[in-house]
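J.: What follows is a set of structures to go through.
Nothing in this text is a laboratory measurement; each read-out follows from the coordinates by a stated rule. As the structure is a computational prediction, the values presented were derived from the model and not from experiment. Cβ atoms are built from the backbone, for glycine too; each structure is taken alone.
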Structure I
Amino acid sequence: MSYLSLGRVTGGCVNLNISGNGLAGLKVMVIDDSKTIRRTAETLLKKEGCDVLTAVDGFEALAKISDQKPAIIFVDIMMPRLDGYQTCALIKNNPQFRSTPVIMLSSKDGLFDKARGRIVGAEQYLTKPFTRDELLGAIHRHVTV
């Protein structure tokens, strides 16, 4: 579906986003300790026009989230220092970011893992390796573009 969408009004000017899917300029954060996963997601999302922020772990991500205010956050569960569950809980406990969608990423697809993600406030759970359609589907499902 191709359409023209109005972007943000900046300094009296309207920035137009002309994109096949309306994702141009959308800030997306990808948190994963795997360089391969970060690069794969970043490449896929940038091709769609997204502004992609990456972080290696929850600590690095929290500082970037506060400064950059992404529209949606993808977070790996198994990470050193601060895991995905802890990172999600901290994001959701902050009133400023409570409504920011958080999508859990994991190679585990067990019921317990998915339930734990829901308990800490995650909107969705994607099993790695994820596809382009799954990644973009999560954005379209949880972000109004």
Structure II
Amino acid sequence: MNIKALVVDDHDEIRDLFVMFFKMKGIESESINNPTCALKAFKDGQFDFIVTDLEMHLDSNAGYKFIQEIRKLDTSIPIIMVTGKIFEDARALGLEYGANHVLHKPVDLGELIAIIEMEMAEVVAIKKAKAKAENLV
């Protein structure tokens, strides 16, 4: 199954790291440096999960706002928020705003891939169940 990620971070080197890592794992990705363009890409594209930063372009709430906008469009897409913030509220707030997972930078790539594999297994199971139900009708 082809998997495609939307990667949103205002730091080129962070986005490049995710894109390179995902490519090594056979995951296609689109990399965008701001939430406004990422929201447009999401509306225009087909993604299986999103990785987004919390703070972008000096806006400490950009990631939260982006997640809220995504959730208005899609309540089921897995969202992984990454943050350099060390306070515990960042995790709680990320989950409250609609992220499925919150990881602290530097991101443990093993943990990230485990989360993606778990989320993708669930997505595949849901798609199979829907296809089966449609065939029965």
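J.: Out of I, II, choose the structure whose coordinates give helix-only ellipticity at 222 nm (-39500 (n - 2.57) for each DSSP H run of 4 or more, over all residues; to 500) equal to -11000 when calculated. Working shown, then result.
T.: Numbers: I: -11000; II: -17500.
Derived from I, not from the others.
J.: Of the structures labelled I, II, which one yields 14.8 when mean count of other Cβ atoms within 10 Å over residues 109-116 is computed from its coordinates?
T.: Going label by label, the one that fits is II.
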